[in-house]
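Below you'll find a set of structures to go through.
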Structure I
Amino acid sequence: MPEEAALSRTRLARLIAEGAVRLDGVHATDPKAKVAEGQAVEITVEAAEESHIRPEPIPLEVVHEDDELIVVDKPAGMVVHPAPGTPSGTLVNALLAHCGDSLSGVGGLKRPGIVHRIDKETSGLLVVAKTDRAHHALAAQFEAHSVDRLYRAICHGVPEVGDPRLQSTRGVSMEPGGVVKVTTHLARHRTDRQRQAVYFETGKRAVTRLQVVESFGQPPSAAMVECRLETGRTHQIRVHMAHVGHALLGDPVYGGRRKVSEKSLGAEAAALAARFPRQALHAARLGFDHPADGRRLSFDSPLPPDMAALVAALRGTG
């Protein structure tokens, strides 16, 4: 196939099943059939069909947009893709309305190509493909771990490299510059299917690097950390932070009932932290190579107002 056609193996197999491929003028039916030199293969690719997902005029904060892709700063509370429980109000619904006819088609449908996701209650940067070519190229970069993904989070306690408890935690190692590396496998929890859990013999490999940016309280009882993803598993940062004993503030799934110290931070800051309505996690930086010309793009997003107010309170300046 010509590279510019940007047809994946899955798409080609579907085209064969749909009768859109001819071999020497005869419809090809077996995707495993061998071809010989000199045979003519004809593939008919119809124009992209309209998606069954309904466009919705939901406001978006667009950081960058061109013919191939769009980068958005997603607010907390927005689901990325429609699902049985959330058929509307998602980022995809909003993008269908925003992009309109500029979507050339991904996988045969006029739809945005989702190559990575962040949780509903996590805010921050996402790149979405508008073409098949961009979808394939971006997916390959995520698979090769060449995408720069940096998150900012506020956690319980301070994950310092010199902490003996942290040093003895399975899956934890230390790297230069005060970086804590967490390497485990992640898979669905055995009894709670809505959660992910740390394993070492099963599941998918997950690697997170974290570094303390600032600590809060006297003595310190909370911290802002930067987390860099080598892999991108479901709930990865949230699960890894809980695994090392430093769950995120506001995380109802992995944070348990843990509270910050009122004695350390003061009553006002402790109260604000206790009622923070979501996991304190923000996708702050996203960098990748542009699918069309290969130039490196990098985008930064400041802390959203709710996290900025929490940080100010923890500093004693709120």
Structure II
Amino acid sequence: MTQSPDKLNELETALINQYQGGFPCCALPFAEIAHKLNSSEAKIIDTIQRLIDAGWLTRFGPLYDAAALGGGLTLAAVSVDEADYDRIAGIINHYPQVAHNYRREHQLNMWFVLATETPEAIQDIIDNIESSTGLQVYNFPKLHGFYVGLWLHLANDRVSTIPLPENPIETIPYHQQNLDKKIIHLTQAGLLLTSQPYAEIARSIGSSTEMVLNRMQHMLASGVIRRIGAVPNHYKLGLKANGMSVWHVSEKNIRQFGNLIGTFNFVSHCYQRPQHLPEWRYNLFAMVHGHDRDEVDKKVARIADTLGDDCTAYEVLYSSAILKKTGIRLVA
């Protein structure tokens, strides 16, 4: 059952509101947070662990961008008979390259994200899934990204979405080192909740704390790490309606409208993706979140009003079950 964020205390709320990004890259990061929140290092670490254990956070650590690392990333979907749904879900979820898998209310009723170390490996995994399931996989790679990000804000016993704070660091070119793979392998499921997490990483890979901090700061500055911090469970916090709105928009205006829709604070992802005619005519995807479906429907109506006659058709594919949600695993 979804719980109300009013069950969180002041420190828990402050950690979620302020540290979905911006976690320090320094020798004693939790001590730095404690100073800013008028708390103690031990209490900060204990509080984050309690938020994870209770399901308010799915993890705490860096969010990586597979494409920025030179890997492959795509959204895919299959149409599954209800009688065979659980078996097919088990097969697809078994692939470590499957980061997220959702049941959605549509003929295409299973949607999953694939992440691989190379772009070429995406098609190999799709071919493998088709072979093992006997189903056609519809591949929806990103053709153009307009916006990605969702920052939740808790206030007055209610959760809302706000625009992501802008990254003040100008993106720089990324030059991968072998050390980066080791760091990613150790941190993609979350940071160790200990006084010196970066020193622990350094000890594990036989490097220095200074070098680990340098590489993580470089990955942040280049966009390989989107942000470091808390990853809230928006379902548990109250945003239990999740609608993937899909739109058929004229190609000549799609970038104009994609950029505009990406500015709405209730949209967490907005992409141009390919059509699969005649089965699938939609080319603009926008993920919309709300407390219930009525709220999502009203937000989708705002998008429809914005697109006007440039949109000839749209649908909302509601998520009805989370089949897998491990986050992207870029290094085996």
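Throughout, read-outs are computed from the coordinates displayed, never taken from laboratory work. Keep in mind that this is a model prediction, so the values were computed, not measured. Cβ atoms are built from the backbone, for glycine too; each structure is taken alone.
Quick check for you: by distance in nm of label points 7 Å out along Cα→Cβ at positions 114 and 258, which of I, II is greatest?
Checked I, II; max of distance in nm of label points 7 Å out along Cα→Cβ at positions 114 and 258 sits with I.
A value of 43, 22, 17 was computed for semi-axes √(5λ) of the Cα gyration tensor in Å; which of I, II is the source structure?
I
Looking at structures I, II, which one was relative contact order in percent (Cα under 8 Å, 6 or more apart) calculated from, given that it came out as 15?
Comparing all candidates, it corresponds to I.
With helix-only ellipticity at 222 nm (-39500 (n - 2.57) for each DSSP H run of 4 or more, over all residues; to 500) coming out at -10000, pick the structure among I, II it was computed from.
On the way: I: -5500; II: -10000.
Going label by label, the one that fits is II.
Suppose distance in nm of label points 7 Å out along Cα→Cβ at positions 146 and 282 works out to 1.3; of I, II, which structure was it derived from? Walk me through the numbers on the way to the answer.
Working: I: 3.0; II: 1.3.
Matching structure: II.
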